[in-house]
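Engineer: For reference, the structures are reproduced in the following blocks.
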Structure P
Amino acid sequence: MNAAQTNLPVIVAGGGIGGLAAALALTRQGLNVKVLEQSAQLGEIGAGIQLGPNAFAAFDALGVGERARGRAVYIDEMVMHDALDETLVGRIPTGEGFRARFGNPYAVIHRADVHMSLLEGAQESDRIEVQTSTTVQHVEQDDDGVTVHDAKGGTHRGLAVIGADGVKSAVRRQFVGDDARVSGHVVYRAVVDRKDFPPNLQWNAASIWVGPNCHLVHYPLRGGEQYNVVVTFHSRNKEEWSVKEGSRDEVQSYFEGICAKARQLIDLPKDWKRWATADREPIGQWTYGRATLLGDAAHPTLQYLAQGACMALEDAVTLGEALRVNDNDILRAFDLYQRSRVARTARIVLSAREMGRIFHARGVERLVRNDLWKGRTPERFYDAMEWLYGWRVEGVWRGEGRLRRLNWSLRRCGPRNSPQRVSVRTRAG
């Protein structure tokens, strides 16, 4: 890096969970960061999300583990019931045995609390600038860096650009240009205060009721003072990828026939948020020279594995590690980052689709699903989850010997086509 480049920031498109995680990972490698966020204020929409042990491993690597832990609710189990007859389909304890196996807990948390934990971490670094009300439109590259053009005609010069701008990423549109795969599955989300939540469902669990072409989820938030409610159904209409206000009548129309206990959930919320969901086909390339993708911009997935935010956090940590082992050589680091993440994130996308089919089984398939996990011990469940929850920072490269060989190869062949105290400097674009 020459003297003129030394102070240039890496541009991060998007100030959500993935964007802030990427910013933290970059600053830990001594790089300056400029985050461009299209909204007027930093924040997160949505309600609750689930955090596997892999998310906590990533939080720790980003220096915000204690903050996130302090805002999470630690559940006792994950439990699945049949929504038609209340049959117990499966129960996975997430207590001491689970933590011993995976090194971290399973928890639920409000999405805004994840974002706040990352933002507070960013506010402790004078290497991060955040510019709001700025929508990225186009990226130009040259030998020394990138120029990012925004919707207001502004330009932003940087060493590189990371597209963490979500499911409808402008950076992905420029470099990949693929279409979304609209699932036809509609998700309604709401948060309900404890006093309004049915006492017979106030379980300290991530609970799911699975039914024909639908399912319902509930779990506690914010110390049990609130409950997250999520219902999903196969729409009878042609859907477009969107988020909008929901209709109570629409929700009610899709859940005839489910048991009274589960039906309580759809009678609760006064206001719903409606997501018509989509993903994209996995791709083998999301790095293009000094531009790369991260989180939903790289691998948007359906919600059935509860891993969208977790994968963005893993991406950010892996990107930081790739920079570290390549001495901040952008081209080599971006290439290594991509090759380290493609297979794992593609497996998440494809497995989430299949899990949606299992959740929404009907007829004989429903009977098969209800027999799948009978008599399975916790240890057998944990074995099946090892690929998902066993991710560790120290295992990113699967051993230092392989890492040294990989670095030697990269240096030989060339690229293919303790945090400081700070404050985030925020200004409107």
Structure Q
Amino acid sequence: MTERKASTAEIIRASLKRRYRAERRFRLYGIAAVSFGLLAVLLLLTDIIGKGHGAFRQTYVQLRVHYDPDVLGIASATDPAALALGDYEAVVRQALHQRFGAPVERAERRELSALISNAAGYELQDRLRANPALLGASETLWLLADDDIDAWFKSRGGGAEFTSRMSERKLAWVDSLLEKGEIALRFNLDFFTRGDSREPEQAGIGGAVKGSLLTLAITLLLSFPIGVAAAIYLEEFAPQNRWTDFIEVNINNLAAVPSVIFGLLGLAVFINFFHMPRSAPVLGGVVLALVTLPTVIISSRAAIKSVPPSIREAALGVGASRMQVVLGHVLPLAMPGMLTGAILGMARALGETAPLLMIGMVAFIVDIPHGFTDPATVLPVQIFLWADSPERAFVEKTSGAIMVLLAFLTLMNALAVVLRKRLERRW
């Protein structure tokens, strides 16, 4: 009898040891999985930041510019028509010739002119329009450098992909500028204020950011009221029958439908049938409202369910109507959860690309939109366009735009967490 008890105790101890080992292995597997995921995210962020941090700085070259009326071909700076016809690039070339000497060969003149971006001519025109007294005068300006100069200067010749497009003459000119402190990196404000461009040094995300904001405004104005109203009806007023069950199942299924399907729906219905303007924020907002509507309805229903039944019973007990109970008690208490769901839905809409490609928001848009019907693009589509561009300098712009998009998404998710923490009620 004693030997049998000892044998049973040993079996139990051995079983416990195996169970403990299994638990330790399970914890190790979990830690390894989390560590691998964090490492992958860290490597991704390191690669994006390493490639994109240079987009927030741009290379500028200092030149002494003389607004010569003969070179410009204009007699008066007060005539807008004459200002528009001025040869401002000739003024930039003259400044370069004065700085480095007038080259004889045509190829050398072309290379010297390529030190400065063609955006310098537009800057001179704007300055002359703002101050007509500059005609015939001189001033020292920091002008935007070409993308090849910008890429080489940021790397300081640290890569073959940057030096391969720099001739010996160009390198000598840049070294001369560097010795005299006439070339420098400055904060690239144009990256946030300008629209798209075929020249990498002039391209910015200003148009895409404003297009995203206009599109999200339409999305929020449509999806939040409709989603909240649908959730209230399904939870508080709809009878429990097979039709409401059918609607609930389809709402849950719509949340899992690929977003490109909504883009096809927008193409077939809103463009071909209702003839809405293609590549406009109003169209993009309507399509993204369809994408986010299931998420808003599901999160709003969950928030309404979280309100204790005792609050409804107490309000009904003192004579409140069903509508008064919902609007005066249930809706205010469920609003934090609804707002959280709406913000998360907006974050999803901000990162959507496929449905917007289907409705034409992949167009090359230079101007910054000013209204809901103006041609526009959004930040994810802008990233898609730049990633497909052959110019090496657009890699930096692409990664910089991804950093801005990730910052927006992080901010929106953090806002959802903060709102939920501040506004939630504990029962």
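Engineer: Given a value of 24 for percent of Cα pairs over 37 Å apart, point me to the structure among P, Q it was derived from.
Structural biologist: Going label by label, the one that fits is P.
Engineer: One of P, Q was used to compute distance in nm of label points 7 Å out along Cα→Cβ at positions 168 and 256, and the answer was 3.4. Which one was it? Can you show the working numbers first?
Structural biologist: Working: P: 3.4; Q: 6.7.
The read-out comes from structure P.
Engineer: Taking 7.1 as the value of distance in nm of label points 7 Å out along Cα→Cβ at positions 128 and 320 derived from one of the structures shown (P, Q), identify that structure. Kindly include the intermediate steps, with their values, before the conclusion.
Structural biologist: Values: P: 1.0; Q: 7.1.
Value 7.1 for distance in nm of label points 7 Å out along Cα→Cβ at positions 128 and 320 corresponds to Q out of P, Q.
Engineer: Assuming 0.95 is FRET efficiency 1/(1 + (r/R0)^6) of positions 208 and 280 (r between Cβ atoms, R0 = 25 Å, to 0.05) as calculated from a single structure, say which of P, Q it is.
Structural biologist: Numbers: P: 0.50; Q: 0.95.
Traced to structure Q.
Engineer: Determine which structure produced the value -10500 for helix-only ellipticity at 222 nm (-39500 (n - 2.57) for each DSSP H run of 4 or more, over all residues; to 500), calculated from the coordinates; the candidates are P, Q. Before the final figure, lay out the partial values.
Structural biologist: Working: P: -10500; Q: -20500.
Matching structure: P.
Engineer: Using distance in nm of label points 7 Å out along Cα→Cβ at positions 152 and 288 as the calculated read-out, with 2.6 as its value, let me know the right label among P, Q. Kindly include the intermediate steps, with their values, before the conclusion.
Structural biologist: Values: P: 2.6; Q: 4.1.
Label of the source structure: P.
Engineer: Something else about it: Mean count of other Cβ atoms within 10 Å over residues 144-151 computed as 17.9: which structure among P, Q?
Structural biologist: Values: P: 17.9; Q: 24.2.
Going through each structure in turn, the value belongs to P.
Engineer: If you don't mind, another one. Once distance in nm of label points 7 Å out along Cα→Cβ at positions 272 and 368 is calculated for every structure in P, Q, which label goes with the largest value?
Structural biologist: Working: P: 3.0; Q: 3.7.
Going through P, Q one by one, distance in nm of label points 7 Å out along Cα→Cβ at positions 272 and 368 is largest in Q.
Engineer: Okay, next question. One of P, Q was used to compute mean count of other Cβ atoms within 10 Å over residues 24-31, and the result was 22.5. Which label is that? It would help to have the intermediate numbers written out before the result.
Structural biologist: Numbers: P: 22.5; Q: 10.0.
Computing mean count of other Cβ atoms within 10 Å over residues 24-31 on every structure in P, Q gives 22.5 only for P.
Read-outs: derived from the displayed coordinates by stated rules, not from any lab. Every value quoted in this text rests on a predicted model; they were computed, and no experiment measured them. Cβ atoms are built from the backbone, for glycine too; each structure is taken alone.
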